[in-house]
Structure 1
Amino acid sequence: MAYETKPGVRIPSEKDNLPQRFYESVTVEVVDEAFEVRLDGRGVKTPGRNAAILPTRVLAEALAEEWAAQGERIDPMSMPMTRLSYVTLDRLDIPATVAEITKYASTDLLCFRAPEPDDLVAAQAAAWDPLLSWAEEALGAHLVPATGVLPIDQDPVALTLIHNRAGELDRWRLAALAQATALTGSAVLGFALLEKRISGEQAFALSTLDEHYQASHWGEDAEAKERLDNLKVEILAVERLLSAL
């Protein structure tokens, strides 16, 4: 049954719950050899009430662009670099983050291969094997692929090397690596993006190979497409943040 509203009456939407834009100007200012985004001359505060002080002007300008692009309402989901920066400033637990990246490596997406059909098996090997070879060369980590969904006992030495490499990063690059790893389901892809071995577009394509294979054979529904579109935006934001550092 369809329902109609009276003329001139608008049904509230989810965006009506978003905070209203409260500022006119967005600028970037130098603060003690770092950079700050300011709204109408006032420094932005993170949700944790920390000053949003950024390490480079390029990064600060990228966040400023997100703030400037807001309309009548402020939509945090349209500000991926700002959200990641806030996590870095407010909530980054370095030991826990390094451990989480290592955990992803132990169940890395690139190591779980389909048993069939043959064309998917071949596509996974062609796309993912070069990245595993790169990980062994660049990180010293030899990760073994296997067929099926059962857990793989990866070499503890390989996992230790990944743990140590992640632990050497500054907090900004570590946060970006953690985000890329979580988005793609792969520490290898996270490191490859960090080291510019692959682009954000490639990270997205490599991490969604199975989804695109299924869509090409069975079709793609609107919900799945929206999810993939949002995932791509987030991965590209990580790439841009890394470039801004």
Structure 2
Amino acid sequence: MANKPSTSKPKNAEPSTLGKLYLIAYNTIQTIGWTYLLWQSLIYFLNRGTLDNFWHEVKWTVSIFQNAAILEVVHAAIRLVPSSPILVLMQVYSRIFLVCGILLTTESAVVSPGLPICVLAWSITEIIRYAYYALNLINAVPPTLLFLRYSTFLVLYPFGITGELLCMYYSLEEVAKKQLFTVSMPNQWNFIFNYQYFLMFYMFLYIPLFPVLFGHMLKQRNKMLSLEPKKSH
């Protein structure tokens, strides 16, 4: 859901007044939610310092605000924002899948060192991103926030992906042992599905997809921070 500065938006890309108010409210609420999650996490580790009950502490906050990101696909699909629905889906799917398909369904993933890595990377990224979107809608983005929006991903994106992969890796044995979401033969549909193998294949997909998404973000950074050399006329 990339909202670009109004000076670069075509007229037909501008949301209506009601649409703009909705987007400001959505992005502001998301900023507050992810700030609260970061605060929850810091307080938890300062007081306890172990992973034992961390997921139980942050589960609902993560679930609510991460899954709310699916609205961004809707925003793009109905042209409320000038973004590609497919690209937005690619950007939010991995996180939503991790929350719903791994963290909410297994016990081993939530004690993985990948969990605090994900939460830290997601929280900082989303606080900056949603604050940028909200302020951009009223043309009030400070230069520092603009720089952070298009620079912190250089570290936080690979950091967050590392956390996601660790969570999935820690879940594999439990998924295989409990046969979670696995369909074996024989059955009336003559269909077979092994969730463990699916997860392994899904993890492998990070290899070709990471350069695509990271490359897109680099192009956005070059554009928004004017790092590309200007052509002489």
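Computing FRET efficiency 1/(1 + (r/R0)^6) of positions 59 and 83 (r between Cβ atoms, R0 = 25 Å, to 0.05) across structures 1, 2 gives 1.00 for structure 1.
Each of 1, 2 could give FRET efficiency 1/(1 + (r/R0)^6) of positions 75 and 123 (r between Cβ atoms, R0 = 25 Å, to 0.05), but the derived value 0.70 comes from 2.
Among the shown structures 1, 2, from which was the value 21.1, 69 of Rg and Dmax of the Cα atoms in Å calculated? Clearly, the read-out refers to 1. Structures 1, 2 were shown, and distance in nm of label points 7 Å out along Cα→Cβ at positions 155 and 219 at 2.7 was computed from 2. Match the computed value 17 of relative contact order in percent (Cα under 8 Å, 6 or more apart) to one of the structures 1, 2, and report its label. Clearly, the read-out refers to 1. Comparing Rg/Rh (Cα atoms, Kirkwood Rh), for residues 51-138 alone across structures 1, 2, the highest figure is found for 1. By the measure percent of Cα pairs over 13 Å apart, for residues 131-186 alone, tell me the structure among 1, 2 with the highest figure. Ranking 1, 2 on percent of Cα pairs over 13 Å apart, for residues 131-186 alone, first place is 2. Upon calculation of mean count of other Cβ atoms within 10 Å over residues 91-98 from the atomic coordinates, which of the structures 1, 2 produces 18.2? It must be structure 2, since only it matches. Structures 1, 2 were shown, and helix-only ellipticity at 222 nm (-39500 (n - 2.57) for each DSSP H run of 4 or more, over all residues; to 500) at -22500 was computed from 2.
Where a number appears in this text, it was derived from the coordinates with a stated rule and is not lab data. Only a predicted model underlies this, so the values are computations on that prediction, with no experimental measurement involved. Cβ atoms are built from the backbone, for glycine too; each structure is taken alone.
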